[in-house]
Each structure stands twice: as C-alpha cells, then as structure tokens.
1. As an exercise: FRET efficiency 1/(1 + (r/R0)^6) of positions 52 and 244 (r between Cβ atoms, R0 = 30 Å, to 0.05), calculated from one structure in I, II, equals 0.00. Which structure is it?
2. If we compute FRET efficiency 1/(1 + (r/R0)^6) of positions 348 and 372 (r between Cβ atoms, R0 = 41 Å, to 0.05) for structures I, II, which one ends up with the highest value?
3. Of the structures labelled I, II, which one yields -8000 when helix-only ellipticity at 222 nm (-39500 (n - 2.57) for each DSSP H run of 4 or more, over all residues; to 500) is computed from its coordinates?
4. Taking FRET efficiency 1/(1 + (r/R0)^6) of positions 12 and 108 (r between Cβ atoms, R0 = 25 Å, to 0.05) from the coordinates of each of I, II, which one would give 0.00?
5. Consider the structures I, II: one of them gives 2.3 for distance in nm of label points 7 Å out along Cα→Cβ at positions 100 and 180 as calculated from the coordinates. Say which.
6. For distance in nm of label points 7 Å out along Cα→Cβ at positions 44 and 84, find whichever of I, II sits highest and give me its label.
7. Of the structures labelled I, II, which one yields 25.8 when mean projected area of the Cα convex hull in nm² is computed from its coordinates?
Structure I
Amino acid sequence: MNIEELRTKIDGIDSQLVKLLRERLEIAASIAAYKKERDLPVLDRSRERELLSKVAAQAGKEYEAETRIFFNTLLGLSRSYQSKLMGSSSSYSEKIDAAINSTEKIFPESALVACQGVEGSYSQQACEKLFASPGFMFLNTWEGVFQAVNSGLCRYGVLPLENSNAGSVNRIYDLLAMYNFSIVRSTRLQINHSILTKKGVKLENIKEIYSHEQAIKQCSELLQSMKNVKVHTCDNTAMAAKMVAESDRKDIAAISSKLCAELYGLDVLKEAVQNSGNNYTRFICISKNLEIYPGANKTSLMIVTSHKPGSLYNVLAKFYCLGINIIKLESRPLPDRDFEFMFYFDLETSIYSPKFAELMAELDGLCEEFKYLGSYSEVI
C-alpha cells in the first residue's frame, strides 16, 4: 500500500473511534446521574486500576505502554465529563466563591505592607508599583515578612519569587508551603544593579563587594572578572548599600540600585552591571486571608503527587483536557521525605471560567496533597 491508502485506513479507524467515544460518553453520562443520585464520588480508583490492567493485558507487551497512556487520557476525559454533569465542587471551590463575593471590588490604594530589607530595597520599589500610597514595615528576613502578616501586624507582604536570569527564589516557595497564605497580586520589576561606593573610591581600590545572593548571581560575569575581590552575601541589596555607607572603610562596595546611592549618599561607580539588560524580578503580594479581586487571570497551586510512575502525568493530562495553560512548573524537595517533591504551578486561566471550576473540583482526587495559593492579576 502507498501512503495515501494507509492514511485512508487510518481515517476509517478514527471514524470508528469517534463513534465509540460518543457511545462511551453517553454511558458515562448515565453513570454520572447514578453517582449523583447516590452521592458517590466521580473517581473510583479501584475500578480504574482494574480497567488499566485489563486493557494492558489485552494489548500485549508490544503495545502495553501506549495502551496505558491512551486509556489514562480517556479516563481523565471521562472524569471531567462526569464532574461537569454532576456539578461537582470541593471545599476549595466553596472558599473561592466566598472570597470572590466578599473581596472588595477595587484593590486597596494604601495598606501597611511588610517588606524584607531597609529603605530603598527592590521589594519596596515593587510595593510602590502595587499600591498607590503604601506604608512600610521593614523586616530582616523573608520569614519575618510572613510572620508580620501572620500576626496581623501587616495586612500584606511583598516578596521576590523569581528572576528572569537567576531563576526562582527557592526559600519563598518553601515559606509558601509552610504558611497558609494567598497570593493576591503580582508585578514585574526591571532590575538594574550598580556598584556603589563611598565618595572618591575607584574600581581598583575595591577589595570586597557585598550584596544579596540573587544579585550576586545576576552579576556573576562582572564579579568573575574582578580578580582578587572577595564577594560576601548579605540579606538585602539595600542593606549592603547602607552598610557600605556606614562603614569607615574605603575599599568595599555594594551591588545595589541607583535609588540606594541617592538614599545613602554613595557614588555610582558603574551602572547596569547585571549579566543581561533584560533582567526582571517577579514579586508577589501575600495575604493571610483569601482575597480575589476582579480581573484575576492567574492561579498558583502547590501539588504533591503519589511517588509512582504516571502520577504527575495524570495531573498534567487534566490541564491539557481542560485547555488550561501552564506558564510555570517548578519542583521543590519535600522536607523529611526522601526524593519526593512538591510541584508549584502557575496557570493562565480566568477565575470565572467553567473550566477553572472543573479543575478545582477534580484536583483533590488526583493528588496526595493540594494547596490553592490564590488567583490574581499581574501589574505590568
């Protein structure tokens, strides 16, 4: 047979598959009605395991893997269809609906906001993008920001989550997993690092440079070229600038912002020292309470799947079936569990979409653990 004849045979088989799929979904609708009437869950794990074993055996060793993948996807479609017909919901669905109804319709212009660092920090600059007239409480550590929000000292906290060049700020992911907070808004801030020194200091005079570990990563090319210069990490780029300003030494420098040079009376010895001009950091605004403002089109989730083959695939297949775009997927090791991971997802989907409601109704059944971190919009 030539290629066209083979494709004609494939088309005929596909037509049969479509007909059989329609028949299968019609029966699935009857099953959904039966389950709804008796208050039964959509997911029946033992039935699915039994079915997958049976069809894999029928396919034979040559096609066993492909058959399992095909029927895994088919079962996911069936669950989604049944869930939609049954109007299934979860505890998260109810919390989300309540938050949508109770949250103010306009994001606050002013609030007391916790930020890590001191005056001039990038977190402060991000905060000023998110709020028209914020008040600031500066803390020494990122966990201090979480604690200030948790204790009620501040309504919100602003924290860096990821950088376009240096990658994710892993500690923030760990803290998000520890605290039951929600993300209520995010923004992106262009980061331009400068070398700051006391008045009159020249580049060749510098023996030590201080900055935050993320800024050091973002300026690694310059620092590698500065031979015999020691690099020290500190808690914040603005703290580094303040320390240089308060020191009696004239052989130290900070990697920080031009704003900090103005605030602390330092010279800008060299501007834009980061590896790339396209250097952005994404900041999130966190709240102890679940707040969902109009226009929310991004959602963040944390998911732990069972430690066996196909577990993550089943979750990803659900996003695919619902047509929900994943814009970030990050893994983090789980403490006290050997080689097991938590997955952080950023999704692009409207909070008001029926597909989002379907997803929230079904995720519990696909994961060992599931944490909803909030739905929000991003300020550009």
Structure II
Amino acid sequence: MKSKLTDDWKDISELVIYGFGKVAHDNIEFFKNNFNIVYIVDSNKEKCNCEFKGISVKHVDDVKDDLKNYKIVIMTANRNAALVGEDLEKFGLQSGKDFCSMEQFLTEWFWNYKKKVCLMEVHSTVTSRCTLKCKHCNMFMPYYKEHVGYTAKDILEDLELLFRHVDYIVAYRILGGEPLINNELEDMIKQIGDRYGDRIGNIGIITNGTLLPDEKLIETSKKYNVKFDFSDYTDVVDYKKRFDESVKIVSDAGLRYSVNRSLRWCDFGFPVNNRMYDFDKVREHMLSCGPIFHGLNDGKYYYCHVSWSADKAKLLKNVPDDYVDLRTLDDDDRAKEAILEHSNGNMAKGFVKLCKICGGCGNDNTEFVKAAEQMLFHLIYLIH
C-alpha cells in the first residue's frame, strides 16, 4: 500500500527519476519543464552511462548512497513500480517520504501544492473495428457483436467534459481497434490540438501498422507533434512489408514514434475463461494491475479503460464505481477530487467490477499467451 507524500515534498525544485524506459521517454519533457532533474537512474546497465535530453542516466548501484539526498519519482509501468519500490526500501528509503510513483506524484503533489488536477495518461477509443482479430485482445474487440465508432464531435465533447475539471494531461492517446480505420482521425487530431494543445503534453496514436497514414494525417500530425506508437505483430501475422512501409512514412516525416514488439501478453482469462478472485483480495489484485493510463469515452472517465470496453462489447455490465460520470459533476473542488481519487483507485467498493474475474496485467498474473494470435488466419481488411 502506498503512503501519502510527506510535508517535505512541498517546496521541492529538483527530482531524481527512476526508470529509463518507454514511460520516461514519453514523459520526461513535462518533468524537465517543471523541475530540475538531477539524473535518471535505472537498474539495467545497458541503458546507463549515457545522456537523455541533457540528463545523465546512471546505474542504481553507482548512486545508491546518493539517492537519500533527493526525492525520487518512479517512472515505470505500475506493475514494475512496486518492484522498484521494494528495491529502494532495501536502501533504507521509504515510500511517501523518499519516493513515489509517477502517477501518485502527478495526482497528489500537484493537487496538494498547486491546486491543479494533473493526470498522467488518458486513452480514448475511436473505433472498435480492427484490421486484426487477436484472440487475446486486451480490449476484446473481436468479441463485439455490434461495432462502435466515434466522430470528432464525440471525442471533443468528452475532452471538453474532462477539461472542465482537469488542468493538464501529460499524455493523451487515441486507439481502437485500429484507429486509422476512423475516417475522422485527422480532424480529431486537428481539433484536439487547436483546443487543448496547451493542456496536453503529447498526443499519440496507437496503431498496429497495417494501414498506411495518408499525407493529410501526416501533415496534421507534424503540426501538433503527434507520436505514433506501433504495435509490431509481424512475427505472428504476415504483414511485415506493410508494417515497415507504415513506420517509414512516419519516420521520413520526422515524427516521433516507438515500436513495441511484444512477444507475449498477460492472459486475462476473461471473457472466455474467467478468473475468480476472493472478495477480500480483489482490491489488492486491482492495484497490482494498476494501469498507468485511464479511459475516456461516452462522457465517463474510467480507472480501467478495459472495463469500459468489456461493457461496450456487452460482455459485462459496469456499475457506477467503475467510472466517474463527467456529465453529472458540478464545477467545484469536489468534482476535481472525485477524478483524482478515482485515478488512484479509490472507489466506494474499493475495486472495479471487472477485476473480480479478469487476470489483468499485474505481477500476480503469471499466465501468458502468445501476442496477437489470430482467431482467423488472415487480415479482416484487405489492404491494397
């Protein structure tokens, strides 16, 4: 269980960042603009002894005696943050006093000392349709009997509701299904950038690379510094030529991008072989999964975006604890606090309903499956 930040965090001007992976690469700019980053530390020697955006990256063993002099923000996926915390405790450091997770820092520190609501990462689904049909899709897209799609107007209305109460989002990601299927994607990016570009650290698109971004989308993405996150499933599905072409278009345009080559996924069990967690263990299980991103769709803000999709696919009926209904909030501090508390997993029953039967992505789920195994042996969409 994480501890609340101690009072001596109040006037900090410098931080040490623990973690030099994808989360740090995506979010370090925001922290650099607000604090002096003394150095970045990591336990992987292959990542260390270099510089990133002018900040030294050091191995934890080389600075373990120095860490006590600074406040540390753990900048990793939540499933790894607990493990990092355990390592820091071995150095005599304490959670809440000496270190905290990135999400705790954003939600707790900025609210306590700046009275600002700052969220780490928010995702919106723009279509449930996909070019692949992954058996273990963690958004359950192959299980939709009736597919859904969203217009630019829909997405902008959701963001307007959220930004009534939220001051800043470090990262906002658009996903599917396959988001490039949505023919309003370029317009969404333009409107989001125009209206909320100063309140979003970076806008991103999560794509499997089966569809080529057109020239209009590329030009708009360049204007608003959009990042492309490519999920590479070419070891399982035969589309490497198309994937490489898609990445090249983005790379040649000078856009930021990443390529995630996941070889395995956590097996959720749900919706085919549901897990069953004891009532008194569900909250612990939920916090172990602890997504670093939250969901925004249909006027509601979700601790777990996966639970939104489970409901939308009619696989499970969500309950009010599973989300904050932004359409019903008043314009006051209680609304802001409701969003912050939900972001930290503090809901009335203590957990999201889906967590009772879903294996999740936490350290307590040791069941894995091959990434992107297809329910069919070909792409659903014929790509030319």
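1. Considering all the candidates, the number was obtained from I.
2. Details: I: 1.00; II: 0.65.
Between I, II, the highest calculated value is found for I.
3. Traced to structure II.
4. I
5. Working: I: 2.3; II: 4.0.
Source structure for this number: I.
6. By distance in nm of label points 7 Å out along Cα→Cβ at positions 44 and 84, the leading structure of I, II is I.
7. The structure behind it is I.
Just so you know, all these numbers are worked out from the coordinates, no wet-lab data involved. Model, not experiment: these values are computed from the prediction. Cβ atoms are built from the backbone, for glycine too; each structure is taken alone.
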